[in-house]
Structure P
Amino acid sequence: MSFRQRAASALNDASLQEALTIATTKFIELRREAFDGFPQGERLRDRARQIKEATLQQLDHYVERLVDNVERLGGHAHYAVTAEEARDIVLEIAKRGGARMAVKTKSMATEEIELNEALTRAGITPVETDLGEYIIQLAHEKPSHIIAPAIHKTKGQVAQLFARELKREVAADAEVLTRIARAELRDKFLRAEVGITGANFAVADTGTVVLVTNEGNGRMVTSLPRVHIAVMGVEKVVPSMTDLMIFLAILAKSATGQKLSVYTTLVQGPRRPGELEGPDEFHLVLLDNGRITQLAGPLREALSCLRCGACLNVCPVYRQIGGHAYGYTYPGPIGILLTAMLHGQESVKELAHASSLCGACADACPVRIDIPRMLIELRQGGVESKTAPWAERVVFKTLGRLLTRPALYRLSARLARLFQRPFVRDGVIRRLPLFFGHWTRTRDLPPVAAPTFSERWAELERES
């Protein structure tokens, strides 16, 4: 389906609308409360932005330093230019260890490279252990939010899903559902040969991979299996532990309104002599997949994204249609930019217009990414490459000429008053013909005024 069709389907889904309204409203309130009681928050947002920009300017240096320190601690670092290379690296490590099951957590990067499908084809069973990811894996769906992948489901829908997939009747109660998932997953942690994670950050100075979670499963994934593989976008590197503290101070507040997430796990290589837990092998897969190109590209600023999801929660478009309508791994305003980065600008010729450009996303972003500006630039690219429909190009080209020719503009206003008469009802235009109908399908338009402001102004000048 096209984006318009997916969006229309989402708008007609009452359960989806209920789930989105409840969850995003709660996230917005929690974020507001967190920053209202955190007077230094705005200053730290500015500092975080500065750190990100300074790191991107020397990204090669910090990535090399990270690799050196990971290997110094006994780990192995791998660089993947493409998603295919990243999948091959993970599969080779898993197969070499004779893996039959892999437990996973914090896995948007692995969603990006479609790792689960590759593991399944190779005969390795992937098991998502984040509760939200576990739910959508049972439902055979994709995440619909960056930090709350099952945000589109109500408790009743999750209870029905568990009853169908786990063959037991369960109550639509969050604590009951969580206990059931915990019991189902505990055995998987003990049996899995490989643990696969993403990473919120990696500290170049110390070779530390950082996971921020609320469920505790991250620590089990990184400590119980014999092999731990972390898949991380190269832009997630930060220079020092001091810099990391700044990001931790604003990440949870932006994402869930917490002072800190419940678990902040710091991983430094494999288990060393004398340590009671940890993997025998640690592998860090550094994923490029279009990121490096954007260091000198129009989407460079999007590389500062912390994947907190704050821009999704406040976006009026996302709050109505949810994540699946976007059609790609990363939804929402930042997701449009990341999709263009990963799949090219042609992939977002419709999505670039899935924004009101209200600026709420930029206000909510913990590192102040100017998402609206880049969306406008993507739209401009669509115009220049003529990927927009011909009718749309003709209409806007004509409008551009009218707006730069005052006499023609005044004439067009008079003609519009004449031609709009059949369509004006009760002071608004509710329906237009042909391709103009897209504008009135979900909104009423004001008619051209009689007289217009320009005509009234000219009359006032004559009277004075």
Structure Q
Amino acid sequence: MTKLSPVIVWFRNDLRLADNPALTAAAESGQPVLGLYILDETPDIRPMGPAALCWLDKSLASLAADLREMGGQLAVRSGVASFVIDELIDRTGVDAVYWNRAYDPVSIARDAKLKAALKARGIGAWSFNASLLNEPWEVRRQDGGDYQVFTSYWRAACSMNSPLAPLPRPRDVAWCKHDLQNDRGPFRALSSLDSDAMSGLDGWCPGEAGARQCLDEFLPARLMGYSAGRDDPGSPSTSCLSPHLHFGEIGPRQIVQSISIAVEAGTVTEEAAQGFVRQLGWRDFNHHILFHRPQVLSRNLRSNFDSFPWRDDPETLDAWKFGRTGYPIVDAGMRELMHTGWMHNRIRMIVGSFLTKHLLIDWRHGEAWFWDRLVDADQANNAGNWQWIAGTGADAAPYFRIFNPALQSARHDPQGRYIRRWVPELDRLPAAALHEPWKAPSQVLAHAGVRLGETYPRPIVEHAFARTRALDAYRSLTSRLQTHEP
């Protein structure tokens, strides 16, 4: 009997066995399958931040255990992806490589070059969609152009055929039996990370089973309350699926299918279902923008903002990063980020607006901090959302829309449950004083043990002043553009 050559399934941000098109296609080839993960050092590939790297370490351990249970193995390597794959081809006689697509410009260029090189050697190279409801090129305007307004994009996406049904976990896979030692080098540095900053990861369960559990806990009750409760950071009303989606421990088609089953069973209303699926559409939209306009990662999508007078102020930037702004809702969000690697979506908007509009600090500083600290740090979503809140991107919030942190706090965290958790030095303040402690009577502060400027900082900028300054900067920019001043 002729011995079949093995094939590689190159896992990337698709760390699951179910609904994994690359794995399914490799299994259906009938050839021995070798699972591979590469911590890629291809030039210009953006290195993961420490929070995401911690998550990845745990997620790979979960994937490797799942593969072992099926009789397979996961080889973990670091290095330039094309070199790593070439070495394994030479060592094992691989004659095909399967992977699921990425959509950032560097990954696209890397994959295209690799696919051409493999085919030139007579080696199969096959790629698939595992992470989006619709490919970025599938949703187009009638004139063939891409969308920059989400409502129009989502209307067009909903008019298309329903996404393909998710694939089951493949069975009867012929696994490759090569003895390949894993490269643990990239993860040794994790032991030197700030243990306090990463301690909140203990509250997460990375891996495919953890993702499924997270979805099961969301359905149906929390989904039914999602539209009303999604802006309340003090309640468990959101899905918390974003890191699982980012690492591909669960796919959007699986989520949509589960929601559809709940609708059919009558445990979730169609209105509630569509409200949440729309959020998956926003995720697709950010990838659509990234694919068609890759400059969004590092440049203002709206180029008229290229001359905006951002402030260079490292001291206030650090106060924002570490939750010392004197605005409790902002500080609570930044501390949640530091200690859990995650932040509630409403709070992301508040802290983003505060950085770019109250402090007039370039959105790219915020994007870089989130990249380092978020476990769900995704290039398309991170850049797209930061540009949206800064007013510089596609379908952006108007620059003159400036959140008042105290009003946002009183509206979305009226009893201060969220603030009290993350800013415990204010815990004894009554709700009436919690959102603007600098306005509280001295006896109220004293009774709560709060000494402004000592136990808790005074505001680093006054809201009315900051709002006027931001609007003046916007008007100045608009005026220069209208008069064509340099």
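All of the numbers you see were taken from the coordinates with simple rules; none came from a lab. In this text, all values refer to a predicted model and were calculated from it rather than measured experimentally. Cβ atoms are built from the backbone, for glycine too; each structure is taken alone.
When distance in nm of label points 7 Å out along Cα→Cβ at positions 228 and 420 is calculated, the result is 2.2; to which of the structures P, Q does this value belong? Before the final figure, lay out each step's value.
Working: P: 6.4; Q: 2.2.
Label of the source structure: Q.
Of structures P, Q, which gives 1.8 when distance in nm of label points 7 Å out along Cα→Cβ at positions 100 and 180 is computed from the coordinates? Don't skip to the answer; put the middle values down first.
Details: P: 2.7; Q: 1.8.
Attributed to the structure labelled Q.
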Value 1.05, calculated as Cα Rg over 2.2 N^0.38 Å from one of P, Q, is from structure Q
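Any idea which of P, Q comes out highest on distance in nm of label points 7 Å out along Cα→Cβ at positions 132 and 444?
Working: P: 3.7; Q: 5.0.
Once distance in nm of label points 7 Å out along Cα→Cβ at positions 132 and 444 is worked out for each structure, Q has the highest.
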